[in-house]
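A.B. asks: Take a look at these structures.
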Structure P
Amino acid sequence: MRDAGCGMRDAGSHSPARAWADCKDELVRIDPDPDGSEFGMLSQYLDYQRETMLSKTGGLTRVQLAQKHSPSELTLAGLLYHLSLVEEDWLEVRFAGLPAREPWGSVDWDADPNWEFRTAAHLAPEQLQSRYREACNRSRHVVSNAAGLDQPSARTLRDGRHFSLRWVLQHLIEETARHAGHADFLREAIDGTVGE
């Protein structure tokens, strides 16, 4: 376990929501409880990946967050803003059936499918981190109000099928972890920082 300033704790002694409440303004990653319930493990693994993304983008300037590394067009700013959209779109909009928040609701995604990646470079690091933290908190709220892992989504996938809370949590773990891997390489290229 790696702790970044909120005191040593493990998943067995604190729930992910409790640890988040204790350390909401600090970077802390808590190893998922190997004896936890399915719901607990899914939530804990997702929170672990979320905190990984925040740690990979912490302490950098706007210029550093917007830095591209050939041949990729990805930036840490773009990844973090994209994951804010992912959290809000999948859990609030598609799963819970809520309207899209701004700025996403006003974007012409057909005309500019990479809008969040392109515009992230214009946002301050604090704005990017804050938006992602808020999106994660709103996602946690949706999850905490769900009837259970089998609850179907309010909206359907492109093929017309509904998905379960279990499915979307696994999807968010996969997408966040994949982008955390991208962030590993980008952060190392920016300032040499390596590690989890």
Structure Q
Amino acid sequence: MSQAAVTPSPSAPKQDLASLGALTEVGFDASAAETARIRALAAALEAVDPTPEPARAAALLRGCWRLFYSNFDLQRSTTLAQLSLGILPAHKVEVTELHNKIDPATGLYDNVIHFLAEDGSPGIQVMAGQYQAEDNRTINLVCSKALVIGPGAPVRLSTNGVRAGSLRTGITYLDEGFRLVRGALGSLCILERLDPAPMRWSRDS
């Protein structure tokens, strides 16, 4: 009598990815061996994705997500200009945390970077954008403006005249608290959902 195949649990790969994300400082300090291990774990998780249409899964996408790993050439010490496609001035900053906020009802899709300025004061940079589903697993994102929120009034600059273009992104794993995203040039981002229903969005600060 044949036995039904047992679907592997995603719990172990998720726990290992979260641990490696912390160990590698969000990917800032990932070694070649750690990067290879993360890729293997990500592939294992993608093979058991429980959501057949993640790009259209509004209830699962909505909320505030924290990035805990990326292989997209992240730098801890950088400038606002490098973080904003050249829109903001080249003030030096130290990145402390990265978030992604999504509201499928309005198409809001913001990348939020928490940083420390040279004088140690905290600030937040928001790349405010809109997204739409291209197919069941792919979204197109267009950035509309860059904001810096900190001491004093927020600075809001439009991306008009900046060749931001649209960013095509694949959602390769999605559940109620975990998301894997793959983009151009083999980029991989791993995020955990902190809050499925934020009271306000960073761009409204």
Structure R
Amino acid sequence: MTSKIKIPNNRIELVNLIFTQLEVTYHNQFHKAYPDKNSLNLAKQLWLTQLQRFDEKIVFESVGKLMTTSDFLPTLSKVINYCIESKLKTNGIPNVNYAYKEACHSRNNFEKFTWTHPIIFYIGSKTGWDYLWTQAEKETFREFKLNYDILVNEYLEGKEFSKPNFPKLPNTLEVKVDKKSQLKKIQDLKNKLIN
């Protein structure tokens, strides 16, 4: 008989359920980490506060993945990292390596490029397109990763990144300059070069 555990809508119930699962799965490690009720309650409060920015389903599934892949009691930072990865993946934001390659491949026409997620365009812009396309990867990747981390953090805090809009240039430009003005500009340029 298999039954699926219902994910609680209430954050407090969710944290209590997670800690119950962790206790059952990592019994000895759990009791060593949380030897008394006071330390357990403090840990629960910390987890509740730190996991607030994630959807209940993401938190529950992240803890579930950790419990099935790790022999050791997961730390809060490990759970947060899994939650971040899951949230980004759910929302179509690739990892930093994929995002870097995508930004570099957009070289021919980044304005019409089909981005996996708009945030990659903004990371590339913040890093600098010319810098990305002309410098060595070992230099540019470091800068790109720094900007990736900053913008992904902003995204996780609620900032939205919309598809970039580029103004369309007119097909023809009509600039009428009279001959007298053109000659004066030429003379001014000559004077600058001579002086």
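Where a number appears in this text, it was derived from the coordinates with a stated rule and is not lab data. No experiment lies behind these values; they were computed from the predicted model shown.
A.B. asks: Figure out for me which of the structures P, Q, R the number 15 belongs to, where relative contact order in percent (Cα under 8 Å, 6 or more apart) was derived from the coordinates. Walk me through the numbers on the way to the answer.
C.D. replies: On the way: P: 24; Q: 21; R: 15.
Computed on structure R.
A.B. asks: Determine which structure produced the value -20500 for helix-only ellipticity at 222 nm (-39500 (n - 2.57) for each DSSP H run of 4 or more, over all residues; to 500), calculated from the coordinates; the candidates are P, Q, R.
C.D. replies: Working: P: -15500; Q: -5000; R: -20500.
Structure of origin is R.
A.B. asks: If semi-axes √(5λ) of the Cα gyration tensor in Å computes to 25, 24, 14, which of P, Q, R did it come from? Don't skip to the end; give the middle numbers.
C.D. replies: On the way: P: 25, 24, 14; Q: 31, 20, 15; R: 56, 18, 15.
It traces back to P.
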